Structure 1
């Protein structure tokens, strides 16, 4: 079993804006990691307290094959000065120990883990940085 992390930020607390960034985040996750939804055990999404327009899991469940994955939405602990309008995920999946894991940090969330992030201009054209997990 392996864990994959990721995060993104959204410009405003609307269903449309959240749907756009969660879709972008999960598209990038699927493109950079070679696994299928059936390999996932569970997904936990967390959002900062300034986001309440829609559950990220509701967006994910609409994706092909994701409707049978156990998902949970939670509110991220608030820390003064922390990144605002942030959506994070933690996925547990059955993946071979030899599989490369690509953690996905997009938009302003790239500042959370610069070691796992790519410059914005490269995010869709180059492979992600491999983690040491």
Structure 2
């Protein structure tokens, strides 16, 4: 029997935020102070956390930008973003619009959701994303 290829797959769970999209969000939601899921090469804010500094173990402050890894670990990131908002931190999350998932129902629906029209073309990607995206804001 021939093995079928998945319709939607990625070599990585990391999707780098397009610069123009980030600039628009930065204007709309206030000047972001911290990028909680970054690499030194793609950080969008002066303060940022990498895999080594692990944003999940840090106390966040100010206005945070979060474009988390889109794999199984997204639930932990959404939980952290929601919990940080309970401490008074604003967290703006760029996430896949996976309304059928547990993390969406446990956390995303507790924020203000804006669905993004069309498909984002993530930085460095040849084509637009194979999934819809949303902005979830926890205040």
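A few remarks follow.
- Structure from which 14.9 was derived, Kirkwood radius over Cα pairs in Å, options 1, 2: 1
- Comparison of 1, 2 by mean count of other Cβ atoms within 10 Å over residues 51-58 - largest value held by: 1
- Entry that produces 15.2 once mean count of other Cβ atoms within 10 Å over residues 59-66 is calculated, selected from 1, 2: 1
- When relative contact order in percent (Cα under 8 Å, 6 or more apart) is calculated for each of structures 1, 2, structure 1 comes out greatest.
- For Rg and Dmax of the Cα atoms in Å, for residues 35-90 alone computed as 12.5, 38, the structure of 1, 2 it came from: 1
- Taking mean count of other Cβ atoms within 10 Å over residues 19-26 as the criterion, the largest value within structures 1, 2 is that of 1.
Taken together, the values in this text are just the output of simple stated rules run on the coordinates, not laboratory data. Everything numeric here is computed off the predicted structure, so don't read it as measured data. Cβ atoms are built from the backbone, for glycine too; each structure is taken alone.
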